[in-house]
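Q: There are structures below to look over.
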Structure P
């Protein structure tokens, strides 16, 4: 079932000076450059299991990649999921777990599967892996697409579940990480879901 769109970024807010049209005067280009900050943006999903039983769900991300990125570049290995360009976390019962996100059957899809305990709420986060210096240095990382949620085939005993799901984008802006103190700003905004509500009634057949 469709959830929402998503956008992951490590990029300047505004075009770099070299990318601005030649017709723009130099002094204006300089002001635009000074106005621009870098944004690191992640995708958050709050997921509540409304059922009296554990629900195993899969989140499937259909990814639009900017060349030369490939799915294998985004994901680390199964043994080292934090080695890729993307990193995911799931916080359930105040425990942060690194999300083991793997390629799906289609070449432009990735999947994360996890059990949400009965009546529990978890927070899922997918973001650029800023532990990789090349992402922060390059400032050209962008991944967009859409998200779907399914009852996993790993579920046992139940073929339907009711979930509350609320998607959100959160971003952190900065100008210079070497400055002391680093001047940071943040933004967070809710994303509309595909069906306009937060209650998802899923079934597996």
Structure Q
């Protein structure tokens, strides 16, 4: 197994690709009113309540987690995560300038949006990055305790989605849970301890 660090140009291309996947998944969620877990889910929830843009909320919510990232995961992981969060924030807020969608079925948005976010997170994890927040916590616990990041993330995501019961309809809540499960199944099936570990 090749555990050599990725060169900087590989990290940059991978994180740009991952941010594109994730921003498109979040964009699909927003189109139909779905929520998700983690700090992205909290930002989507607050966007519905306050009207402030997702990007500003998501970027701001993640700021306190960089201290943990720096202390536990190191400067490269922290910088990669900061850049990833910034890219996802900016891309999501500006996707409507390059993409107009007339109709999206909520079930499709849940399945494909959740899978896109999961694939984006997988790429980020393999290139020493994350979306901040609970991603940092999940990777830290996997590194120290051995619990798979995908399983822990799934539990946290579902808890946040369920906490949104009074904001969305029961059908959209159910689809949001389905989306969280699909997202984290991608991680659980593909992100194994011992492969591309965050150092």
Structure R
């Protein structure tokens, strides 16, 4: 009997209780052992290892515009990190597109920022809007992240999530151009939505 040499393209739905939840230290160990392929970008969300979507040019452009605007206004302290891990708890270590955190880079030489270190988390969505607004918002709220933004580059909107609770954010504001927004921790740092979006071609 000859067995097929390809993996069937099946979509399976498992009960949550049947899935193994990975801890952050397990996740790091899998990477050290080479079980997680170094060319596959992953993050740990609520105990599940997930693949990160490829970034389109609008995504990259918007992230650069935002990071540059924040660095121009804030300088080197607080620290602006892009696409680097943050540890929310024992089961979640996402890699948000941008985070403003306390201190300097040397404060995180031996650990990733934790919720108490974080002023703002930002995700840029060109193909991940549903995931960013309906899954990641829950884990950020549960961790007590007080200010979470999602830049929707396709619809040219900014989603602002605030007032975290254990079940999610109680405030979800959607801004369109030409509105402006400022991080909760830096109310004088006003950014126009147009300034952090790619130009309209």
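Q: One of P, Q, R was used to compute Rg and Dmax of the Cα atoms in Å, and the answer was 15.7, 48. Which one was it?
A: Among P, Q, R, the structure yielding 15.7, 48 for Rg and Dmax of the Cα atoms in Å is Q.
Q: Which structure, out of P, Q, R, was mean count of other Cβ atoms within 10 Å over residues 32-39 derived from, given a value of 25.0?
A: Q
Q: Hey, another quick one. Just checking, which of P, Q, R has the largest value of mean count of other Cβ atoms within 10 Å over residues 96-103?
A: Comparing P, Q, R by mean count of other Cβ atoms within 10 Å over residues 96-103, the maximum is at R.
Q: State the single structure among P, Q, R that was used to calculate helix-only ellipticity at 222 nm (-39500 (n - 2.57) for each DSSP H run of 4 or more, over all residues; to 500), giving -6000.
A: Label of the source structure: R.
Q: Matching task: 11.2 is the computed value of Kirkwood radius over Cα pairs in Å, for residues 136-175 alone. Pick the structure from P, Q, R.
A: Comparing all candidates, it corresponds to Q.
Q: Rank structures P, Q, R by distance in nm of label points 7 Å out along Cα→Cβ at positions 80 and 120 and report only the one at the top, that is, the highest.
A: Comparing P, Q, R by distance in nm of label points 7 Å out along Cα→Cβ at positions 80 and 120, the maximum is at P.
Read the figures in this text as sums done on the coordinates, not as results from a lab. Values in this document were obtained by computation on a predicted structure and should not be read as measured data. Cβ atoms are built from the backbone, for glycine too; each structure is taken alone.
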